Structures are given as C-alpha cells and as structure tokens.
Structure P
Amino acid sequence: MSNNHLSLKKGGFTFKHFFVAHDKSPMKVTTDSCLLGAWAPITHAPKQVLDIGTGCGVIALMLAARLINHDCQIDAIDIDKQAVNQCQQNAFSADFSKVNAIEGDINQFRTESSGCYDLIVTNPPYFESAVDCRDRQRQLARYTESLSYQQLLDVVKRLLSIKGRFCLVLPYHLSNQFKLLAKSNHLYLQQELKVKYSANKSFSLSLMTFAFQPCDAVLEQHLCMRDEDGRYSDDFRALLVDFYLFRK
C-alpha cells in the first residue's frame, strides 16, 4: 500500500508506522502534540511514563514508538471517556501494549507509591475561558478551568520521581509565566525548544523540560517549522523524520 493511499484515511492522522484516530476525542492530533511527542527527552530511559490529558493518545503512542526497545509502561490519563476509549483502541491497533489508557481526573489520580514516574508529559489546557465553549467536551480539554497550572504542578510534584523529567508544550507567550510558577514550586527548567511557524513570524510555541534539580546551563534551542518557500524546514523534518510522511 502506498504512503499516498495511506494518507487519505479519514478520521485521524496517518504516521509512518501507525494511524491515530481522533474522531471520537475532543482533542485532535495537533502539531504541538507531535512536536512534544518527538522532542520529549528519553535519554534517561524512563520505565514509568505518564501522559496527562492524553486525548486520542498521540503523545503516548509517539513515546511508545521511541521507547519500543525499552522496558517501560506508559499510563495515558484523560477525564473524557470517549478519548480514553479511542486512545486504547489506537494503542491496540498500533500494537503498543505498553500504553495503558486510564479514565479519571488527574487531580484525584493516585498510585501505589508517590514519585513513581520517570517522565511526565502533557499538552495542557491553556485557553482561559472568557466565554463558555458550546462544546462541553472541548471546553474540558482546552480550558484551564479543568486543570490550572498550579494544579498541574501539584500533580507533577506528587507523581514525578526524584530524578524524573516533566515536559510540556505551551503557547510561547505563556512560557515565562509558567517557568516562574514552576521555579516557585521547586521545578527547574532544564531545556527549552522555542518554535516559530516561519522565519518572519514570532515564536509561537515553547517546549520545556523541568526537573527537581536546578540546572547550571539551560539548553535552549530554536526551531523554525517552515522555510521561506513554505516547505517544512530541514530542522522540522529531522525532528519528525521517524513519524511524518513527508512529501518530497
């Protein structure tokens, strides 16, 4: 079957080696989730991974692919039942048995022992709700009323192992605010990827990694997604090469 034929499959997003259906989830496959799934550091070979607000499971599945030769479990939690069902189905279809989809509120989520996750990832809610969203599902997925930044950090402090890593993606204009809040919660920036859509645009996204130990020199990188001709840049292609079906 050709890649061109694969890419026409409806109701989701076709990666190189698996398909992520998102027609039942309020949160679809997005570029920011794909960036985080490809970028989140795994050099410390995490054995226990937590994806908060997993939606259709795209980040969890990307991490499962990157950790395919490692002994690990990836817990993917979401408050939305349909999203959890779709995440589990996507994991089953991709033959990623290490992904465990969990329905529940992360604020009430408990494990047998605190501090058990070596890697926690999330593409969190970030729109402050000025007006109620007509779609209650989407409101829960996208607005910070369901999970404030302080609540998120409280969860991370409770569930992250002492040498673990916490990674998230946020709109760039919110990144400094979050870094200050994280520092006041004794979570320190280790590395940051600042992303812009094209060379003549301002930064639009920030991907950040935090740990409990302060860092002497934060690793700061920049990524421009598209070249001047509108095509994906070499840096973007290099980051997503194992996942995206790039056209020539």
Structure Q
Amino acid sequence: MTIFPLPAFQDNYIWIIQDKDSSGIWAVDPGKADVVLNYCHEHKKTLVGILITHHHKDHTGGVAELKQYSNCLVYGPEHLSELVTHPVNENDRVQVFSKTFTVIATPGHTLDHLCYFSDQESPILFSGDTLFKGGCGRIMEGTPEQMLTAMAKISNLPNDTLIYSTHEYTLANYRFALSIEPDNKELIESNNASQQLRLEEKPTLPTKLCLEKKTNPFLRSHIEALKIHAAQQLNEKPASNPIAAFSQVRRAKDSFS
C-alpha cells in the first residue's frame, strides 16, 4: 500500500491510498472531484472508497460527484446522510485494502470530526484538521476541553505513527511554535528541514507522532515555559489547570501574526 497527496485549493491535500495489487484507490477528504478524477483517468485507476473526516466543504465538496461517477463506498460522520454510504462513529472499523482502520472521534475543530487509525504493520493516522504538523485545528464548533481530549487520544497512539493531515500549514505553525519555544532544538531542526522541503515544492507531511510530541505546542501545553510564553502573548497570567492552559495556547495561536 502507498499513500500520497494530491494538492487541491490553496493548501489542501487529498490523500490517495493505493494498493499495488489493485487498480482501485481510496481518497481521504476529496474537496475537489476533478483532482481525483484526473488522477484516475491519467493512471487508469478506479475510485473504490472515500474517507471523510468532517463536514467542511474543502473536505467534502467533491464527494457527491465522485460517488456519482464511481458508485464508491463513502465512510464518514453519520449526519452527512446525503454523502455517506456507511456512517461511522467511535471505535467502528473500516477495511481499506489490507488495512483495518479504527475510527477515533475527535470533536473540537468541528463536533463531527473523525480520525482514522490503523496499527497494522506501520501505524497510520488520517488526522484531518485535528492535528497538523506543528499545530492543531481551530476550535470552530467544539470546546478547548474537547480538543485537549482529542490531543490526548492522539498522544496515546504509538510513537512511530505516521500522521497524514489535510493542510500544508507547517511553516506557519512553526512560526508560532518558535515564538513560544524559541530554544527547542528539535523544533528548530524540523523547521529548517520543512523550509527546505517547501523550497523544493515537496510536502512536509506525513509527520511522526514522536516528532510532534517534541515540537507541537498543542501536545505540549503542559510544559511550564511554553505556558508562560503563551500567556505573555495574550497579556494574561499563566493558566493553572490543563484545559485553561491549552485554551491559552490555542488563543495565542489564533491571535498570532
């Protein structure tokens, strides 16, 4: 099985899952149908399945046309009844070629957000807009408590998990991360490597969970020095409990320029 991105819009990635023994492919969060259809036509592939992480149009906008074109399976949040053929919730399982993915509910960015995790052979997580390299999604519908719970769920996955998120936000995320952890050596090194990848017009994704634990402020909001810097950016006192501390880091990022 191989996984690779098809760029869409300004900074989206539609992840394609391809098996060497099959002419079929799966697509994760296909916001644009033509991007996937063009790939299928060019490489003589057939779309057999879609995974949806949440309802935002840049993740679902191409689903209806793709489903009409290929009559494929569509897994995603149950309220998307016009798009989804197989609604899924926490702990449900999805078979994608030889891999079985477990659904992880991660409300926060949206209330319906799902991630898809497989620990067969090398662990894989399709994280949608929950966790990015160096960042996390804006809290648009959920609460800081929900998003912190989502971070904890992801943190508990194996350290070698490869994380496939759906936006190329890494350099912007790292600018903020460096503002609150300027002496983090792993962060500095990863930023330099990511800068070089973007100069070469290559994706900075996937990322590994072990790297995120060392560099991503939203998996590190318990660290005292980081909390102090985030609070200073907001002209506030450092929060005294984990949820409030996470909220401060998220709000500091929201107002960061």
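Taking distance in nm of label points 7 Å out along Cα→Cβ at positions 41 and 169 from the coordinates of each of P, Q, which one would give 3.3?
Among P, Q, the structure yielding 3.3 for distance in nm of label points 7 Å out along Cα→Cβ at positions 41 and 169 is Q.
Upon calculation of FRET efficiency 1/(1 + (r/R0)^6) of positions 81 and 217 (r between Cβ atoms, R0 = 35 Å, to 0.05) from the atomic coordinates, which of the structures P, Q produces 0.20?
Structure of origin is P.
Can you rank P, Q by Rg/Rh (Cα atoms, Kirkwood Rh), for residues 73-160 alone and just name the one with the largest value?
P
Which structure, out of P, Q, was relative contact order in percent (Cα under 8 Å, 6 or more apart) derived from, given a value of 17?
Clearly, the read-out refers to P.
Which structure, out of P, Q, was Cα extents along the principal axes in Å, for residues 105-224 alone calculated from, if the result is 46, 41, 20?
Here the read-out was taken from P.
Consider the structures P, Q: one of them gives -8000 for helix-only ellipticity at 222 nm (-39500 (n - 2.57) for each DSSP H run of 4 or more, over all residues; to 500) as calculated from the coordinates. Say which.
P
Ranked on mean projected area of the Cα convex hull in nm², for residues 193-232 alone, which label among P, Q comes first with the largest value?
Q
A short reminder: the numbers here are calculations on the coordinates, not readings from a lab. All values reported here derive from a predicted model rather than from experimental measurement. Cβ atoms are built from the backbone, for glycine too; each structure is taken alone.
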